[in-house]
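> Input: structures, listed below.
All of the numbers you see were taken from the coordinates with simple rules; none came from a lab. Because the structure is predicted, anything quoted here is derived from the model rather than measured. Cβ atoms are built from the backbone, for glycine too; each structure is taken alone.
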Structure 1
Amino acid sequence: MSILRRSVVLAASVALVAGAAACEKSSNSSSSSNGGSGKKIALLLPESQTTRYESFDKPIFEAKVKALCSDCTVVYQNASQDENKQKQQMDGVLAQGVNVVVLDPVNGESAGTLATTAKAKKVPVVAYDRLIKNTDLDAYVSFDNEEVGRAQAQSLLDKLKADGKTSGKIVMINGSTTDNNALLFNKGAHSVFDKQTAFQLTPSKDFFTPEWKPENAQTFMAGQIATLGKTGFVGVYSANDGMAGGAIAAMRAAGIKTIPPVTGQDSELAAIQRILVGDQYMTIYKSYKAEAEKTAEVAVALAQGKTPAGLDAKVNNGQKDVPSALLPVVAATKDKIASTIVADKLWTVQQICTAEFATACKSAGLQ
């Protein structure tokens with residue numbers, strides 16, 4: 001073979017390998033880029049079961065980064081509730097040379113090792129939505145999670161009293177113990193429930209729902225109905241909307257026609273519709289836009305070697321007082337849907353008020 005022919009074959013082979021590598025990269029990760037000469041920011045989210053992450057957090061974060069830094073790249077990964085997968089994703093984005101990592105951990109207790117790995121490479125880490133314990137974090141952006149639990153509990157007690165209930169049992173359904181937020185919600189709720197004696201929580205030992213899964217909450221609620229009877233409880237404290245849906249499904253399956261007040265969180269579309277028809281009493285509304293945009297501001301500043309602004313709070317994660325931004329929450333009942341969820345464009349009237357919910361929407365002033 002001539003030197004010229006060998007050169008042509010070699011060049012073609014290199015091009016083929018490079019093209020294959022590019023295809024493999026595009027099939028295993030998601031990124032948004034404007035040029036690629038700027039900084040790389042990794043966004044590692046924990047799961048896609050909760051609608052907020054893919055529908056709101058990711059696109060809002062990416063849009064804000066683009067607005068702040070036109071040539072920055074967001075490298076996105078979702079762990080699908082798998083700790084090992086999230087570890088692999090962390091290793092992967094660090095190998096790509098990212099300048100900062102925004103991490104919403106699958107398990108906030110064990111994710112400290114992931115943050116430590118990044119810090120060893122001098123890559124700043126921002127804990128997003130869930131606190132990462134016992135590690136050197138650069139920042140934490142979330143909501144006042146104890147206030148979430150307090151607002152849920154107080155709303156439930158206020159509703160029971162407004163309905164003329166003076167005593168009874170409240171079934172308590174908490175989130176997953178692998179999520180530090182679940183522990184904070186529980187702490188906040190107990191700070192309200194434990195100050196009164198009219199209503200008692202059941203079971204006496206707190207139940208924490210594995211992986212926050214609605215089906216696990218449904219199974220637990222079915223067991224509580226079997227133990228307490230269909231009229232043996234007056235309300236349900238559910239830490240989020242998905243589990244509220246599971247609890248309501250269990251009550252419907254048991255033949256309970258009048259659903260007692262049920263709390264929730266996340267303002268999921270199905271939950272808003274349940275609130276309109278009276279199956280769920282309330283949800284906690286959190287502005288994902290404010291949270292994602294604030295986190296983008298912090299991440300861009302850190303990627304550019306600047307000190308982020310607006311980290312006015314301190315949250316101790318077991319190793320240090322982490323500079324933090326804690327955003328407010330709203331207890332959204334039927335009368336507040338228009339002024340919160342719709343006004344902030346979390347969901348539109350068209351999305352909420354499908355044919356099945358048209359009558360309920362009209363009575364709530366949404367149509």
Structure 2
Amino acid sequence: MDLRKEIHDYVQTHRDEILATWRDIVNTPSKVNQKEDLENCCSSLMTLFKDIGFEVEKHEVSETNGPVLFGTLGIDRPGKPVLFTGHYDTVPLPGDHPFRIDEQGHARGLGCHDMKGGIAITYHICRMLNELGWAERPIRIMFMGDEEKGHSGGRAGEIMAELAPGALCDFNMESGPPEPSITVGRRGDVMTKMTIHGVGAHSGSDFLRGRSAVTEAAHKIPLIEALTDIDKGTTVIVTKIEGGTMLNSVPPVCTLMIDGRTTLMSERRRIMAAMEAIAADSFIEGCTSEVSFEEYMPPFEPSEENRKLAAFVSDIAVELGYEAREAVRFGGGSDASHIALAGVPAICSVGVRGQFNHTEKEYALVESIYEQTEVLANAVVRISEFAD
């Protein structure tokens with residue numbers, strides 16, 4: 001089915017509506033630390049997608065985190081579904097940051113770039129294809145409400161692992177940089193807390209009985225940071241140290257906060273095993289250590305299928321008269337990692353383009369929402385070319 005002209009005409013004649021949807025989603029508060037707002041935003045999005053034919057459901061992940069919104073359009077259609085993923089939560093910047101267009105013609109507002117523009121694109125692709133009569137295969141959506149905290153303290157990762165398998169491919173609608181590109185790989189993170197216990201004592205009158213947790217930590221830090229392997233895209237650094245009680249006391253405890261980043265799952269496993277080994281060994285008799293891991297995002301490893309999907313979308317963009325999309329890797333994590341681990345070919349950062357997300361300077365290029373809607377809608381109607 002060649003809907004190229006109809007898709008182009010739809011986008012051009014619905015520019016105001018696309019912009020209005022973007023504005024409404026941005027102006028629906030959903031800071032990651034505000035449970036009530038997250039629930040309200042999820043409900044609003046459920047209504048939005050239900051009104052165009054989606055069967056929607058909400059999956060609670062914890063008492064504090066925003067729920068997962070999952071939906072299917074055309075549940076009885078044949079074939080494997082196309083999946084759109086992302087998140088509706090935003091970073092918790094202080095104050096209000098409503099949607100607006102600035103003097104340069106850029107969209108502003110908390111989440112305009114990261115990543116509510118991507119949700120607006122998804123909605124209008126589905127609405128458009130419905131109105132144009134396309135019904136070749138199901139379309140699924142899955143939007144998380146706690147991505148900005150790495151799903152810490154919730155079950156979103158488990159839910160993605162449960163619901164993603166069976167999809168033909170995934171478009172993770174995260175924001176992209178100003179230049180046209182498609183993300184095919186991201187670094188994952190392993191945040192580690194190492195707590196070192198010593199023996200507290202008066203540093204003047206009882207020095208020999210004391211065992212300094214801070215000194216033990218000083219021995220461990222070089223070993224921890226030596227786990228870095230730049231050639232493999234792995235970095236490990238101690239980012240925060242807390243230890244001791246007062247000037248005249250041998251420190252009984254010291255805590256190290258460690259930022260680990262990896263591009264490969266094998267490196268992730270190596271780092272975690274090495275951290276446990278470093279904790280188990282002691283340089284000062286009487287000192288002991290323990291580690292705990294805050295595993296936020298696993299790495300999104302580049303694969304042949306991911307690159308093939310990225311090339312497919314880039315070729316479509318060129319056919320439509322837009323710039324080619326370079327396949328790139330990003331340092332920050334995203335839920336494309338969870339989807340890829342579930343066995344679904346995935347690409348990321350195909351939402352609106354811009355920069356400075358997570359700051360008050362966040363902006364998105366307005367024209368990118370129309371361009372990405374057109375490109376991805378064409379990708380959906382031609383997706384059998386990728387699969388076959």
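> When FRET efficiency 1/(1 + (r/R0)^6) of positions 256 and 296 (r between Cβ atoms, R0 = 25 Å, to 0.05) is compared over structures 1, 2, which one is greatest?
Across 1, 2, FRET efficiency 1/(1 + (r/R0)^6) of positions 256 and 296 (r between Cβ atoms, R0 = 25 Å, to 0.05) peaks for 2.
> Compare mean projected area of the Cα convex hull in nm² across structures 1, 2 and report the one with the greatest value.
Sorting by mean projected area of the Cα convex hull in nm² in descending order puts 1 first.
> Ok, one more. Given structures 1, 2, which gives the highest value for Cα Rg over 2.2 N^0.38 Å, for residues 168-239 alone?
Largest calculated value belongs to 2.
> Which one of 1, 2 has distance in nm of label points 7 Å out along Cα→Cβ at positions 80 and 120, as calculated from the coordinates, equal to 3.2?
Attributed to the structure labelled 2.
> Okay, next question. 1, 2: which one has mean count of other Cβ atoms within 10 Å over residues 216-223, as calculated, at 20.0?
This value belongs to structure 1.
> Turning to a different aspect of this structure: State the single structure among 1, 2 that was used to calculate helix-only ellipticity at 222 nm (-39500 (n - 2.57) for each DSSP H run of 4 or more, over all residues; to 500), giving -13500.
Structure of origin is 1.
> Sticking with this one: Which structure, out of 1, 2, was relative contact order in percent (Cα under 8 Å, 6 or more apart) derived from, given a value of 22?
2
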